[in-house]
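Just so it is clear, none of the values below were taken in a lab; they were calculated from the coordinates. Since this is a predicted model, take the numbers as computed values, not measurements. Cβ atoms are built from the backbone, for glycine too; each structure is taken alone.
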Structure 1
Amino acid sequence: MSFIERGKGPWPVNNQLHTVQRWIALRLGGGYEDREIQSVVRVLLDAVSSLDRGQRIVNDWKPNESALDTLARWCDRFKNGEPLQYILGESHFLGLTLTIDARALIPRPETEELVRALLDHQSGKEPRHVLDIGTGSGCMALGWKSQRPQDHVTGADVSSKALELARENAVRLGCGDVYWLECDVRDQDPFTGHSVPNGGWNVIMSNPPYIPVSEKETMENRVVSHEPADALFVADNDPLCFYSAIALGCMSGQWLHAAGWLGFECHRDHADGVASLLSAQSGWRTIQIVTDLQGAPRMVVAQKD
């Protein structure tokens, strides 16, 4: 039998909402008026109450002892550097609520933008065969399936733990017809059994590891200490290794169908390099660098001849 560790004091002097809000902010380690802290306070209260801010006010909601205990534990985990999504066990992507934990990266808005950019190039109801390389939690594969349920979608990853999480998300979201594949895109020997199947994909999308190891010291500890390193970092001397492997597979390996679309999420400093890598190959009809909502070059999309 397993037991959940109880939260520890100090406790709020009462359970009035404004008192509890101030108590949470202080436990999180920030000033009560700090905008970022207030955002975290709101998210924690939304989660523990299953109500939004307006509903809490209208219903005069007050946390009971169990809710205060949960909030105490969540606050302490956040103060100790754990990502909020891992604490709550969920993340949102293209309107879906996904289970998320340390088996996979936390989905980012830029990744959602990549899926939207590729969806913009799909028209008609004819089923497409779609491959998500480095699927992690399954966010891109499941997000795509939610937008185009007629498509045949596969999520691939080298991590069996990540694929386990992706399958759990698929079952919970009722997407049992999404296929999951354990493979390493850098292994393109068809006889090993670990390579991507050749041919037939109309869309290939990927958010591969792309952060040089040398940047680790400049990153938030909340990311470096908790999210899976093998999904984040690449060697300084070959930061485009996954892009090269996927581009090679799309052409020499014939992973991508004629007129098919390839989409990458990229490091903002390396989008030009990814585009140049594709430009050096023959067989691409169009190559485009796409900026994110902040105007940074974060995606590359290309169509095969």
Structure 2
Amino acid sequence: MNLQELRESILDRIAPFLALLVLGGTLAFTTKNFLSTDNLLNISLQTAVIAIIAIGETFVIIAAGIDLAVGSVVALSGVVACMAMTHHLAVPLAVLIGVAMGGFCGLFNGAITTKFRMPPFIVTLGMMGIGRGGALVLTDGTPIYDLPESFDWLGKARLAGVPVPALLMVVIAIAASILLKYTRFGRQVYAIGGNAEAARLSGIPTARSLTLVFMLCGALSGFAGVMHASRIGIGSPTEGQMYELDAIAAAVIGGASLFGGEGTVLGTVLGAFLMSILRNGCNLLGLKVYWQQVTIGAIIILAVMYDHLRRRKARTVST
């Protein structure tokens, strides 16, 4: 790697952090309440759910896949956990059932994708409809109320003044980063995303690893769905809409390549915070909520365009 390539690599890694500093600094000077304790804690709460989903999405994207079902899995897992509680199951067991529901959806995505060699875009698009429809069928389109008070801890409690969802996000991010960077499984994920056929020929069990990647993404989405249900106090079958866009945007903004083989958990978390601060800033500045989706969609296009141009330049230099 020459000096120019090293400089570009370092810039790519710190770009999300620099963007976060610039956006935060701008809002600090242009709004009154951005740096208030309540607002910063609110940002951390808003970020936690999306960041946890996006961490799972990052594994899938690094492996050169995509999961469009995460938003529906959030709704389905939250509903299943809440239904378990209304049937008098213990809260911890209900939470595990919700996470298992998400993991099962991911297992289905991975198994169908690898067994029948179908594009993950199509498989997860189908699961998006199955998950959302399943949540509506189970609840008859009606939110689930009257949940145990002890369930509130997962989404509303604070430890030392810090919201529990934010602390859980940090724990999950650290564990996922270790898994991705320092384990054989993590190296296999990068290898599959870089060149799946070469990875298979080198002895990597690509089908099993890809299935585990989708299963992990589903389980994290399931946990995020249960945590979100705890935060809002109901199990709603309509929650999680457009969360797949937010999760993909967080990963891409954080440096993950939709072409596979690149990405970090830290970058994804920074990307999730960047989007939360962007939304928060729009609200503080009185901008209409519709523009937020326009902005996020534009950011995804620009990030992928930049990644494409960077890769094309690298191929040109190598030849």
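Compare percent of Cα pairs over 35 Å apart across structures 1, 2 and report the one with the greatest value.
For this comparison of percent of Cα pairs over 35 Å apart, the top structure is 1.
Looking just at relative contact order in percent (Cα under 8 Å, 6 or more apart), which of the labels 1, 2 belongs to the structure with the highest value?
Numbers: 1: 13; 2: 33.
Going through 1, 2 one by one, relative contact order in percent (Cα under 8 Å, 6 or more apart) is largest in 2.
Out of 1, 2, choose the structure whose coordinates give FRET efficiency 1/(1 + (r/R0)^6) of positions 155 and 187 (r between Cβ atoms, R0 = 35 Å, to 0.05) equal to 1.00 when calculated.
Values: 1: 1.00; 2: 0.50.
Only one of 1, 2 returns 1.00 for FRET efficiency 1/(1 + (r/R0)^6) of positions 155 and 187 (r between Cβ atoms, R0 = 35 Å, to 0.05), namely 1.
Determine which structure produced the value 29, 10, 6 for semi-axes √(5λ) of the Cα gyration tensor in Å, for residues 83-130 alone, calculated from the coordinates; the candidates are 1, 2.
2
Assuming 15.9 is mean count of other Cβ atoms within 10 Å over residues 75-82 as calculated from a single structure, say which of 1, 2 it is.
The value was obtained from structure 1.
Assign the value -10500, calculated as helix-only ellipticity at 222 nm (-39500 (n - 2.57) for each DSSP H run of 4 or more, over all residues; to 500), to the correct structure from 1, 2.
Working: 1: -10500; 2: -26000.
Of the structures listed, the value fits 1.
Where does the value 19.9 come from, among 1, 2, when mean count of other Cβ atoms within 10 Å over residues 123-130 is the thing being computed? Working shown, then result.
Working: 1: 13.0; 2: 19.9.
Structure of origin is 2.
Where is distance in nm of label points 7 Å out along Cα→Cβ at positions 115 and 251 largest, in which of 1, 2? Provide the component values of the computation, followed by the final result.
Values: 1: 3.0; 2: 2.3.
Biggest value here belongs to 1.
Out of 1, 2, choose the structure whose coordinates give mean count of other Cβ atoms within 10 Å over residues 51-58 equal to 12.2 when calculated.
Matching structure: 1.
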